[in-house]
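There are structures below to look over.
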Structure 1
């Protein structure tokens, strides 16, 4: 297993840092990676590489401690050997603070559950302070080392330097978690209850797209007898109503998923863990003892626990294989609970009214970037209404579809993956707050995202006049044109039942994939249709299709004549202007619905919320349309 650096030392001076076990371990990690790279060189440079390897092998922490303790010497007394040592040291510094190395600063915080003297909020402050203190100490140590060999001359470039660990974690003992006895080996993995992550880092993973489904297994993939707790980290997450514990293997290619997960999902409530709540889901990413036949989830009926697992295989080392399976666990649990998981983006619009009673959008709050669920709840008048809840506070954003301004707004908050691949480069950025995601709001508008039909200029891009049955058929068919981030080729159309609610329940040819889950989903769907139909008759709900045209230019069945007939000059223009047109039409529709809702609640009401869910798979335009709406409304500062 390729090593990562775990830091448990409490250093306050450069001398302590260079004497610490953590520094010696990191120096060993960096030396090994450097030597491995040099060993691959052949040809004319082979002899230089061999001499460099010999030099690097002899480097020790004592060399740098000697340079530090000696202090500033006259320039003529500094040997080339010492300068070479410091150049290697500086290379290690940049390796540490970039995406090539991986480090975790760990602080045990059992007082949160054992004595009550600490809370997650106080731990959060301490974790951030520890991360900043270590960063400052590393920068100070580097400056002194460089200065002592006269390599700190000229302009000092300090601003923007961040030597924080990739993750600084506040942990509690895993034994506080109420696990079934069959999974007790997991209790030896500490639980991360608070964290500070380094942003602005882009990680390279062996794969950058999904090609294999995450389906139900006929066997439990967890191998307790082969589980080695010291090789794992764990994060308790609140995904919808489910407590799901995510275990990530510490090997490179797997551990890089940790900062992304921390930037995507809300932490679970430590108080519930302390009070003995049993997790509904357990997810393991990067199990070295499993193979492809173990990829999937298993319902452990005896322990009433859903188990998900992704093996430690290069073709599965992609953030999508971490995010999607955990959402699948949430969706299976939601379906079994009588709810409808929705593969969608969902936004709540705060609607105000001016002195003349004209509506305007005061603000917009993202409730889901990619996944949520609907529950049917009866109001005080006895009317059953769909209530929307989200799952993620972050977005796993494909950079292909965002403007440069939107990308700029992500800076400083993002965790990136595979930027160098160009296509399907992704960033995880926070887009919402825990309360907004976990609290339910009445759903007012439900639209399926059609990304391939070209709409003529001047024609509306939203259709809610088709009737409930026709709209439901669009949702069931779930057609979209792919961008090539999955196994479907770019520009080709594919179909997935209800836009793939994770897991996919029906093949395009009608084959049922998960019969028991499909049967329960169908019951939930029937109840939803009854509720929606009643609300549509009352003019209190709107359902239909929204046309983003995001992939209409790439769709292979759209001819150049179709492009020009609909008022576009080229295919790229369709992709750029389509989501803008939809955004403008949605704004008009939201205002119209807000006026109706105000009338139904009474003219004295000066504020209403309109919640809109846009259902669709990847690249149907959910996030892109939301971004364009922000741009049109001008609600985000530049």
Structure 2
């Protein structure tokens, strides 16, 4: 009987986590704006456009939007579209975008306006009548500063007012009315990619993931030089962060065609980074882009193609047979389809992602989006909004300053014999609190380009001067202009012993992008200090990422335009690594780095194995440790 119960439990677990659709490790869905759903009243248009998508990519589910920009799709059209897709074996869900005029700076509803509140509720009820699950697209926030809102705000800050308002609106205008109409309905809130600024517009990451049935994550990073300046790594990091808010309730990632102007490698990269974080589903935004963005070699085939890259444009454009007919790829849909076919070979083999735990309190600001820059220099970041107490090292950025009890939490970590690593930004924000541990200051600046034995840079970098009491703290790595033969220097890594642990300060350039200019020796120092809970790290230039899993697997990815050879440094427990896509086995190399240097040594007091790996431009390799 006991064996039967165990077997039943195992089968139930498998059924919950299995992906019975087109892919072994995930599901793929298409989100459809109300504009295109409204056109689905024309069955000829629907059939012809769907054939463009279905001939190039395998799709498990489609989301049909009921409202956007005051366009409400009629019930008859929704039901006809639902039947069309269900007859083809496609799951169907709903969607809502709560915008009044997206083209007018994403004009949102005013949630203290009685007329607007009535419309918002009616849209939710209309959607719940037709779907058992629906997603609220990016815009369930408010930027409204009408006279009604100004009066309702009163003495509250805009941030607190909007958090309270949107949490109440979510419960009373969307969730409760929808579940009254359809008790089975599941309502998912899709959070966009600008998470560090959510609270200012009313997104409540403390309560929102708890009151909605689940969340969806915006993993669009597009062109980092665009107006959001989001780094590639965010496509991975945001999935992990939102999953940690309420484990098991981050249902997927969300990518649009943005960034494809840089080449389709950039588009594909956003897709695979989302799944490196073990997102269970990918929503492709949107139907119109999958049929309308035409493949263009001049725009989409990058200069580094032809070198055996992870995304192979020439293979992608070859004829493909997905529905019984040989089709020549024509649109963005094939780029997504090809990418999913490649990564489905291994995503299901990856364990749970693990990394360097970083404490980001709810509704916090400071060092905005820094974690994604750190991810781009090979630090596998794992963000939490509750202070981790189970790690040998915890990373704190300026965001931790919002926690009134932060010093006691830091002391609790240090007195256990563990370490805390803080950024120069956090030190600058709360020097008087940090002084209870070590009397440090960071209120002046310096230009540096010489880092001594850690290397030099070709440009001057602006950093904060971390000032300390001589012999109370220790300057581990210094920088100057010049340092060797110069007259002044400033810490880039500083260690302050306290109780049984160490408080480290790492100096972050004032322009976070200058992290990519730091010499490899500095990056290795950061990696060494922060990797005490991991069994491996990398020795590489900037723009090489590391992704680690709890089952002995890891991924290394280059974001560089040229091939690069890196070292993977592990504890001596790992004797070899195996490329799971090729089967190639890499044996350890001799480690000639002197003990104690911030080079390839995993830690000065540890034995260390070194494995050499070559990566093509904008490509990844997947390994199992042995």
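Just so it is clear, none of the values below were taken in a lab; they were calculated from the coordinates. Computed from a prediction, not measured in an experiment: that's the story for all the values here.
When you work out volume of the Cα convex hull per residue in Å³, for residues 25-320 alone for each of the structures 1, 2, which one comes out largest?
1
Using the calculated result -8000 for helix-only ellipticity at 222 nm (-39500 (n - 2.57) for each DSSP H run of 4 or more, over all residues; to 500), pick out the matching structure from 1, 2.
The read-out comes from structure 2.
Suppose Cα extents along the principal axes in Å works out to 77, 65, 63; of 1, 2, which structure was it derived from?
Attributed to the structure labelled 2.
Hey, mean projected area of the Cα convex hull in nm², for residues 281-384 alone derived from one of 1, 2 reads 10.5; which structure?
Checking each candidate, the match is 1.
Upon calculation of Rg and Dmax of the Cα atoms in Å, for residues 417-560 alone from the atomic coordinates, which of the structures 1, 2 produces 17.6, 52?
1
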